[in-house]
Structure 1
Amino acid sequence: MKELKVATRQCLDQEGQVRLFHYFLTVDQEDTPRFSCENYGVRVAEEGGGQTLCPGLTTSAARIDELITLLVDNQVGPAGLADVVSDWL
């Protein structure tokens, strides 16, 4: 699996604490007997905290770009990633 860091966002939580989230595009190579393609996913990591990985979501570059833009613009952290991805799918 390859990863590409896409963005970093800083936000304040409900208690006023600064949180820093890093967003990554993940790329896996899918090989079949007839062809090979890239399968994209995402990883969100919190500086000094946890991370969540959702690999193999789509083979569409346009769709994964849409998802990553949604995550970054809404400052989704690792704890919320699975719910957002579930709704997005």
Structure 2
Amino acid sequence: MPYEWEDWALAALLGIEPYEVRHVLGARRRWPRQAVSANGVPVLTVWSRTAAGRPLIVAVYHTAGLTWKIIGARDMTDEELIEFGRWEENR
């Protein structure tokens, strides 16, 4: 599945490297979840770990065909990490 970056989203990464985002999106074990952005736009969040094990949430939205735009990434909160850990245990 092709992923493309929005320039502003790439510039807004704070403490997260672009390769870490790619690790999450390409991970074998990833948890896609529907969400809504702060602006009310429907997005897909992908919960997973980088190759080094860092738990991240990456937000993407569908543009056309198989293409998705990457619009953000962040570390999981403690609560999200607990929820994700439960999901991992059941997979």
Structure 3
Amino acid sequence: MKSRKIFNRIAVLRQERNISRKELAEKIGVNFQTIGYLEREEYNPSLDLAFSFSEYFHLPVEMIFSVEPLKPLSEELKQLKGERHE
């Protein structure tokens, strides 16, 4: 079975929180190089690792990872607000 490319928002979320790759890696429990590979989308996370990011950032997994290119978070939030008002 061919592996699908997994897109992510790790770099954006890390920058919003003003933490380094090394700091995030320590919190998640991986090597800091793994964070770089993930941010460059050169490596797909395991399910366990995806949930670790979800728990750390307090966001649903699908807000961090996707099999389709992710929209900017501002667009996602606008869409969510629009759905609530319908």
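Output the label of whichever structure in 1, 2, 3 has the greatest value of distance in nm of label points 7 Å out along Cα→Cβ at positions 12 and 28.
By distance in nm of label points 7 Å out along Cα→Cβ at positions 12 and 28, the leading structure of 1, 2, 3 is 1.
Tell me which of 1, 2, 3 gives 24 when you compute relative contact order in percent (Cα under 8 Å, 6 or more apart).
Structure 1 accounts for this read-out.
Where a number appears in this text, it was derived from the coordinates with a stated rule and is not lab data. Predicted model, so just to flag it, every value in this text is computed and none were measured. Cβ atoms are built from the backbone, for glycine too; each structure is taken alone.
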